[in-house]
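In the part that follows, the structures are each spelled out as structure tokens.
Nothing in this text is a laboratory measurement; each read-out follows from the coordinates by a stated rule. The shown structure was predicted, so the numbers you read here are calculated from the model rather than taken from an experiment. Cβ atoms are built from the backbone, for glycine too; each structure is taken alone.
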Structure P
């Protein structure tokens, strides 16, 4: 029996070895922790001033990335440039003017809105209150409710069970402008709401928490669309709207106890005047292109955003080492590995586009521009592998750094998902965590990085992500906290995935339509 076990072991080991591609393994080793560290110590240094889109530091980072592409022997994708330039409107912070029944309220005290809302004046004689607006399937206030063209007021957070006297408040659910807010705003827009008012539990704390975003100019691609504005208002403003007929605390308690939707049509005069101060700046995506062989008309794209939040002063610089310096240096390393393979006669069958994009922190702007002005036809684009934050370890995996959250791999192509799974089993043996791939996950990360713009065009995607940590969007997201061995391991996993996608006989099909 022992002899049979030994024979079986050697047979299965040999079969496993046959599944591996020795050439892929050879070029994966070009991706090293030391090279990743070298690049990140440059890109996430104070000299790059937080890489805010349109600013000097972002331009320096673009130049550095292009230089690395050139050094790797990757020719410019177009004539003599690695840059895809685009223009942006920079909208200075300026609170909207809001009056209710003739009373003028103070921006960034009684209410706030983020810079960049569409310039417009809204007047109405009614405000429609609709509880918590939109929740999970179990609790949907929008069901059978017509809110088109209305000024809609809803509560932040969500109700809890009737057995509890406490509520899940906006404060507890709003990390990174959480999925609650994105969902509520998205659903309100889809329903044709004119303006959305979200009642916050503690407006002062919220304004303090969002200080950087409220005081930083907003960037947008030029558009003629008139978008629905969202304003976050205090409980006192909401109570003024209710005109002493009820108050927010009573309503929260009632909904929590009954677990039933609540709507009130309130006759009240409201005027919202949004005026913007706009100037134009340029930015650029940085593209490294490797032409394929017999299937060169098909394209695999690998993306990461190289911009970050900039700085508030010379003493407060948001270096964004993990977000997304880690993804940026991974893209550089992947490009170098594929370039080396091609130089030595093992180039990919499909073409490869390694693209670091700007404007992600401003609203996925660089990737949005690319999909509307693609350098290569979107119909020929097989997939996008997007890397955003792979250099840290979140609390859930504190005892196991060899993990990665995968998001979106099965949403448009079941084959892409199975390829990713098989590649991991063959080469990497990472823990693949699909927690955030669940459509019901309230963080809604699937909608929050550059891959989503490709997915909206029907292009299969995988989003590689290590989860959030205590330094997310803080000036403390520095290189000294990065785990470079982790980046190496994940980058090699992405390399093997890209290698398989680039060299397999058949293009992956789009056979899913999961939301």
Structure Q
């Protein structure tokens, strides 16, 4: 391992001495990035289920509304909207200056105007069983059973709900809700994902699967910058598919790509200090931006006492679960395992940056082994005596952190062992309520705390309720929050978070952060806390 780190260090030194010269020769109006998954499955927004699909769809398409960097809902294709007092009817007024990309499916090859019927078609397509969209769930049990989407005229769309759901606007920001033209879908059928066509800032140009994907500037894009100039600023975006995060970072240091999301573990100590900042050698070579990411990493406990597996588990007792929470030093995990790039989760399940987050929360857990021992004694298990061993299931890439947790539990007398398991098998066991204790993460699907708190809603299956947590008061507050003003709703969210934490069905470990690396010549790059990047305003300066 020491040899590998030394080799990487020497390689980086060489790159740092030559990268500036290479960057000087690059075409400045093309933005280069890499998708380390090795591919992108589809460019059809109905299947925007992973990060790279969402990034690309955000370049090709638009949604009715979107979020800014601070997660505020702002107009996009819809210039304004109204919500009925009962929370059941949403009326959107559309822009009249938006056109689909030029394509031969349209008359004279010129993109036609986007209209209300396109919105109705796109949303109905999401819920069409024959399409089998991975995003169909966003409307499940929420929209009216008959004609939930209607066009009153060319520029007015009405969405009718079955029951109030105040985070609906946040759901409409998801790439799943991108607007597509019926003509293109009918022309290409299931291959529409290989021939995408939308209203977004970039137009599909070329795709060699696994090698390169090229998008070019939409010359007729409707958005303008603060000075009134048309967007986007870039001429093109070129995406490569190198499936190694380590190689990706090498390419970045060489100046061959302009942006890297997160960092490979082999570079962590070489590039970052224990405080999560750039090492001195990199401070003038690259730019690191740390952004809040709406993701909470945790250890979950199955708490359904009717389940046979739970009847003899040490975690069937609330006091034991709370003791375990107090036994974990989250600060050490953040500093020594994550180089200070994450925040210890001591304030509940809702992460910072999410509307409904309580910055003054006192209901989280901090490291207090004396309190942990006191709780064990109170529960009738002094120093852990009488408790069965606890097995924690975890994927391989989490072995070091979970083993550290097991050691900390043994320090208060709780015998714990770690069982390494494939991630897909772990998810299956979590879904079938076959995992007593498990390491997992919960990433918000949309920028509203409801997306986090649904994890504890007793009326929902697994997923999202992997712990099978059920509390009548929690469910009552959840239902009430679905049709209340934001000021009241966010207070209810905080109370729900506090209630869930008091019963300790999980150990929140840390709130994630996005690490975005760019070169100094890249300006205007932005992203929100959903890690949805925006390239419309990017400029590459010499």
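I have 24.8, 81 for Rg and Dmax of the Cα atoms in Å, calculated from one of the structures P, Q. Which structure is it? Structure of origin is Q. When FRET efficiency 1/(1 + (r/R0)^6) of positions 258 and 490 (r between Cβ atoms, R0 = 35 Å, to 0.05) is computed across structures P, Q, the figure 0.15 traces back to P.
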